[in-house]
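Participant: These notes open a run of structures that come right after.
Every number in this text was worked out from the coordinates using simple rules, so none of it is lab data. Model, not experiment: these values are computed from the prediction. Cβ atoms are built from the backbone, for glycine too; each structure is taken alone.
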Structure P
């Protein structure tokens, strides 16, 4: 619940790339848990997505898809779960609309599975921001 409004404010103050880089530096990747069954990371990813959705529904602010997706992306990275932050666009009713979501091994975690039918994702994933040299 706290991370969603912090992300909204940080995006306004720092911009997308700088905030994503800051989150990437804060995200420590744990190794895959020994003895985990093959589907365990996907189950944990879906559970984490549900927790972010619950925080969005019961929090004080109304975060947009980018806020939610950045928070989910960061939480999954902290758990050592491989994921991609996706941005897509579409043109509808004469205007361009953008949307963000998170995928794990091609599975959409925080949106409908058919989001790619409605939004054309950029070819480059946003999973790995450039690290400062």
Structure Q
């Protein structure tokens, strides 16, 4: 499923669906906006907890009052998987838009990934040579 000029969603070896570069992406390129239904942080916490029980969380903090739920009206960016050695990062512009940006040059066909910043003891499945084994960045 083509998402935009830079990427497409398709099955991933990391987890479920993933997002892959459809062409070489230069470093510091804004690749795709993380879209979904904007909800209150209270509602976002409820949705996140419910999604976690299903095995994947698509709720992203937008600002101190709102979250974005990519599972509700998302654009495919919610399928970008976690990695201990990410090639992308999330950028929050003015607490109004979340974008996924290339941290380095990403080659055509490469799966996009970023560090979710979770304090989470769930097992990591990224398979990178620097894999920490857990989603938590506090090791």
Structure R
């Protein structure tokens, strides 16, 4: 099965030109408002199925001394409508020097990582759905 390696920004688009792992260029026309996640499958007009792979991206990995402090930082990021990936004891956001300074001032430990970015879909997004054949 061919794979589509896409950044988070690309996985949000309904119309996109992309290159498969095989090198073939494809044009995607997908439902509006949906975010493709790593592991999702998309089907082409000719019936071929492609696996969506979340591309590694430059992220800020945020950790805190306590769960309460981490929740406080998550609140401030959410208040700014920042896409946030929530993990066991950490948050991840796209690299941004202004936000990095803010979370450091709030007492967080911040490291730079390159990893797939899978932020929360939001309370009104209808949940996380995988489309498997």
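Participant: Match the computed value 1.2 of distance in nm of label points 7 Å out along Cα→Cβ at positions 10 and 26 to one of the structures P, Q, R, and report its label.
Facilitator: Answer by label: R.
Participant: helix-only ellipticity at 222 nm (-39500 (n - 2.57) for each DSSP H run of 4 or more, over all residues; to 500) computed as -3000: which structure among P, Q, R?
Facilitator: Q
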